[in-house]
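Nothing in this text is a laboratory measurement; each read-out follows from the coordinates by a stated rule. Note that the structure is predicted; figures quoted are calculated from it, not measured. Cβ atoms are built from the backbone, for glycine too; each structure is taken alone.
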Structure I
Amino acid sequence: MAAAAGERECRDYLERHRIPELLHRLAALLIYHRPEKPREFLIQALERVKAGKRAEGEYPYLMDEANLTAMFELLDVVGQGHITAAQYREALKTLGLSTEDLQLGDDANITLDVFKEEVKKKMLESWAAY
């Protein structure tokens with residue numbers, strides 16, 4: 001019983017501090033960039049998170065402007081210039097971003113500019129939580 005309680009306490013600690021999400025994001029950055037010196041890269045990424053929290057720099061991003069445009073274009077298959085709220089929610093989930101506070105009606109249309117702006121905002125919010 002004591003072991004189970006200790007394990008639960010450890011799991012609670014990790015979840016409370018969002019350590020699994022942080023490690024997942026750092027691993028994604030490593031896989032995407034594949035730096036020659038991964039330890040130095042991780043240190044720099046964590047320093048960027050720290051600087052971002054102090055508003056002294058930018059958070060590390062996995063998706064840049066070109067990536068966001070490409071993702072939007074994949075979702076806007078017929079080139080209408082917008083995607084649906086459901087597509088937007090799925091894109092956020094795919095990127096590991098929260099959809100909890102979205103207040104979009106199912107009939108809402110999301111343009112490329114709104115998509116990029118909102119995804120960037122969500123990425124900032126997710127890093128700021130660490």
Structure II
Amino acid sequence: MTLQVRVIAPDKIVWDANAEEIILPSSTGQLGILKKHIPLLTALDIGVMRVRINKEWQPIILLGGFAEVENDQVTILVNGAEKVSSLNLNEEKDKLQEATNSVEKALTNKEKIEAIQNLRKAKARVQAATVLNN
């Protein structure tokens with residue numbers, strides 16, 4: 001018995017498959033879900049959802065949203081998502097440094113908000129690259 005996991009973005013279904021386990025980037029920290037989990041509704045942060053299938057982890061970058069768990073079905077509604085099959089960890093670390101610099105250089109509130117969002121996305125991509133390279 002496995003979990004049925006669906007990740008739905010506004011423009012497409014990003015993921016629809018069975019999994020043994022998932023780890024979600026909830027707004028209060030990492031949240032692991034196994035089969036027979038109690039019903040749950042949680043807010044999601046920008047981060048990496050890890051999906052375990054056949055004892056291998058697959059990262060998916062989530063850009064915030066909500067997850068509902070009920071009867072071994074996990075429905076995830078997100079603002080955006082990115083399935084990741086290959087990332088270069090060094091390149092992503094360079095992009096993270098650029099994003100960090102952008103936050104420091106931002107002058108207006110709008111620039112700061114955009115820079116912080118980009119920084120959070122860059123951190124998620126580094127985390128996803130780390131999962132892929134392990």
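Here are the numbers for this structure:
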{"quantity": "For mean projected area of the Cα convex hull in nm² computed as 10.7, the structure of I, II it came from", "calculated": "I"}
{"quantity": "Source structure (of I, II) for distance in nm of label points 7 Å out along Cα→Cβ at positions 80 and 104, computed value 1.2", "calculated": "I"}
{"quantity": "Test item: helix-only ellipticity at 222 nm (-39500 (n - 2.57) for each DSSP H run of 4 or more, over all residues; to 500) calculated as -10500, pick one of I, II", "calculated": "II"}
